[in-house]
Structure I
Amino acid sequence: MVVRLGSSSVCRDSIIIDREPIGGFIDRADPSEVWFRLVQGRSPSEEESGVFRAILCAMGDHGATPPSTQSARLAASSGSGIHCALASALLSFGDHHAGAIERAMELFSASVRDMVNPGELVSSFLSRGERMPGFGHRVHRQDPRVAPLVRKGLSLRDTRHLRFFLAVQEELTRLKGIRGNIDGVAGALLLDMGFPPEVGRGVFFCGRIPGLIMWILREVSQGPFRPYRLAPVEEEPCIG
């Protein structure tokens, strides 16, 4: 949970973030520290800083087909500025796209707090025919971002939510062959680092910005609006 929020202030020739001049942040060049200081009012540990940076890297891009990417491409192809195309992408982050990280964080937070049995939780969702947020993927049978983030996350001092995620994944895999996804593992790690569920979508959007900008620039370079292929490129053979 967030103990307190950081603060910022600006006056002539001075920018202060969480009671420290901006120059110190620039010298250390660690974006994760800005997140922790502003949202939690504390500095991250070395392990937390590494995990947070890894989460942002993992969210960098996911091809041409996510709704936010399609929205950004369409806006860009109509002649809108890059800021408009990014805003279009942001507005496409709903409950069924990127919102799953927030719902997964809410579920994990309540379950760990109430000491819910992972197996019983899985059985409850399956009996109702509901999908568990943070598990399963439309493209990947095994999301390639999960295992590297788990390895990084095990270095954290508090791993309660990560271990709960892994226990649920084990049970879902055993019963239905369903594994965790980026929303689930990233949500668990953010909770273990003290972030509240409301932060989830914001982190996802910030992580996805480089990929969105790449798609926007590609669209702009190819001229005005025209039909383009929306078939999942993920179905094509991967290189590398």
Structure II
Amino acid sequence: MKTLSKAVAIASLLSAGVMSANVANAEVAFNASLVSDYVFRGASYTSNGAALQGGADYSHDSGVYAGTWLSNIETADSEGEVQDDVEYDIYAGYWMEVGDFEIDLAYLTYNYADADDWNTTEISASITTAGITASVYQDIDAANTTYLGLAYSTELPQELSLDVAIGHTLDGKVDGEAVWGEDFTDMSASVGKSFDVVDVALTVTNVSYEFAEDDTLVFLTASTEF
């Protein structure tokens, strides 16, 4: 199972100008990014190494959407040895507006080519208003953990953007055994800027997990959509 399941990653993505294909009130978009470190909720999944990531998203005017996302990653083999692997996520959901609020409900699966026991599934719900997003992700498969997230996005002078987030993991149990051994909190702050064909962001993260190899990590992201 993945060490820290995906929860507020979407909130930290900085998208470029989208060139999409419109099909019967539907939109298909593709994305690609290069990161200096695959960091999620304060933990590195590439031992502080670079990762190439990408995905495809389908959205319909009705609010229905679906997509997939891939990245190189490091997992553990059956003997616990670190191995190079590929993560591929598949998700679907429904988005709607209610007054000044945006509501998003989703079903997500996280899969690993050479580490089936890391595979897991989550359901999520989030609500956004005035740049603030509150979310909850519940693991319904392997770990039975709960993740609570709060994120804020805003524009800065000089055509910069700021994304900050805080999340809290409530530990789950597998066969009566605690998954993490403790609840813990992660925080992140990202400053980004959009150029003609690419978005660039600098992100700092911190996690309170007692057994984390590095409490604080810094990484760069270059991303585009087409």
Next on the checklist: Matching task: 0 is the computed value of helix-only ellipticity at 222 nm (-39500 (n - 2.57) for each DSSP H run of 4 or more, over all residues; to 500). Pick the structure from I, II.
Outcome noted: II
Checklist entry - So distance in nm of label points 7 Å out along Cα→Cβ at positions 153 and 169, computed for just one structure, reads 2.4; which one of I, II is that? => result II
Next on the checklist: When mean count of other Cβ atoms within 10 Å over residues 137-144 is compared over structures I, II, which one is greatest?
Outcome noted: II
Checklist entry - Computing relative contact order in percent (Cα under 8 Å, 6 or more apart) gives 27 for which of I, II? => result I
Checklist entry - Given that semi-axes √(5λ) of the Cα gyration tensor in Å, derived from a single structure, equals 29, 28, 15, which label among I, II identifies that structure? => result I
Next on the checklist: Matching task: 92 is the computed value of volume of the Cα convex hull per residue in Å³, for residues 97-200 alone. Pick the structure from I, II.
Outcome noted: I
Next on the checklist: So if we calculate distance in nm of label points 7 Å out along Cα→Cβ at positions 89 and 177 for every structure here (I, II), which label has the highest result?
Outcome noted: I
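Throughout, read-outs are computed from the coordinates displayed, never taken from laboratory work. Computed from a predicted model, the values in this text were never measured in an experiment. Cβ atoms are built from the backbone, for glycine too; each structure is taken alone.
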